[in-house]
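Since every read-out is calculated from the coordinates, none of them should be taken as a lab result. Small disclaimer: the values here were computed from a predicted structure and weren't measured. Cβ atoms are built from the backbone, for glycine too; each structure is taken alone.
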Structure P
Amino acid sequence: LLVALIALKYTQSNSVCYALDGQVIGMGAGQQSRIHCTRLAGLKADTWFLRQHPRVLTLPFRVGLSRPVRDNAIDQYLLPALTPAEEADWQANFSEPPQRLTADEKRAWLDQLQGVSLGSDAFFPFRDSIDRARQSGVRYVAQPGGSLRDADVVAACDAYGMVMAMTGVRLFHH
């Protein structure tokens, strides 16, 4: 939680941060609403974890590809769809065409992600951010509190077995 809160202190306002094992794994900054921050950061956290899937770690890259090219190919591998031109360019990175992960395989892998911390620079006005955070393995939440619906947000955390700390300190600056 400390890593998430420190990162939020130095990030554009209206932000949410997912952290695990001492590192930021997803940051959603400067969005129009708290749920948009949570979704964006959650997608980044999911991508971070999917990059560790055994099939990703054993992709049959052509010899001699630079690290940035491999990183971009992995990102494209995890996308739901590519244009035909992108697909052709992407396929050229491999010694043999890799089989893509299905949505069910991705979900099964993501369901193993646990113990993630979620920090927010301002209160969660609705439980929807907690519902979304759960999909990315969040177990610990830190937020300032102060919403008219704090009880609903706490109830959502309780329903998922999450631990929430209300810091009483807004990191939201503008």
Structure Q
Amino acid sequence: MAKHLCKASEAGILDNFIRRWMHKPDQILKGFVHKGMKVLDLGCGSGYFTVEMARLVGPSGKVVAADIQEEMLKMAKERLEGESLGSRVKLHKCNKNIGLKEKFDFIFVFYVLHEVESARAYLHELKGLLRKSGKILLVEPKFHVTKREFLEEVELARKAGFKISEGPRVMISRAVVLEHR
């Protein structure tokens, strides 16, 4: 079972003025998401980053917002409808695995890897979902994932066949970019 799972009942702590100040979606996603891209917001939660992704991909792009919790997907749907961006986004309910077959230009894994049952299996599945020229932005919270644990995740990614590079600065977080080798 997951070490820590942010429950839908705790989603309110994810959407507040402090987070909007610390984790600005446009700043974190710039350079990664562009018009016409097909992107995956994995562990989308209430859709905090999904909205900005939908704006960035434009009408010719597509976002798949995936989460294991049905309640989180309902919150994301409501948020997207409020922004009139729902037509650009497909909601997907994950089970034990991600359960998608399509390929993506960009995959966003924000505060998620520490929540899954097997990071190794998850990373292998992610590799199969990423286009050869695609990138994954992996971000983990310093308050749940120690530096040692994060380095272990990075090593698992390397063993899964990813090339690792430094990610953008994200407040109270550690980030790396994963690409096919």
Structure R
Amino acid sequence: MSRKLKFLTYIFLPILLLDILIKWSVQRYLYPYIPFAYPYGGLGVFKNFLGIQFSLVYETNTGAAWGFFSNYPYILLIARLLIIVGIIYYVFSRSLKRFELFSICLILAGAIGNVLDIFFYGAVIDMFKCVLWGYAFPVFNLADSAIFIGIVLYFISQLRKTSHAV
């Protein structure tokens, strides 16, 4: 098995499957998000732990991050699909280091997880509600976290590449 297929099997698939399972469970067992008070209609995990609140909620999002472009769901879906195709092409057309491949697998798992939501539920399902020292972050999901961490790690890999080239 090629190195790229191993990464896809051992990194991409578990994250994607866990994302699907969590979202299915959330939409099946939790009530819709209520924005007024902890635990926001969901399941409280902890409240006021070092100024942090965290709960599991059920919210849908037809847009991108922070609900951007929610009035254009079809254009957003096409853009997401094109980005996924572009990432897959990038992975298989280049020689990538393990760290780069790992980060791209995170991004790809998250992107595909969110697109699958649109096909299964008509919107992306979000579930993690976090309030840090009074700032309420938008509700997010495992796929969003994988995308964010993957992007950060990919930028780190590129910085390491350029610092070695100098």
Q. Of structures P, Q, R, which gives 10, 41, 40, 9, 0 when P(r) over Cα pairs in 10 Å bins from 0, in percent is computed from the coordinates?
A. Q
**Q.** Entry that produces 2.9 once distance in nm of label points 7 Å out along Cα→Cβ at positions 64 and 152 is calculated, selected from P, Q, R
**A.** Q
Q: State the single structure among P, Q, R that was used to calculate helix-only ellipticity at 222 nm (-39500 (n - 2.57) for each DSSP H run of 4 or more, over all residues; to 500), giving -18500.
A: R
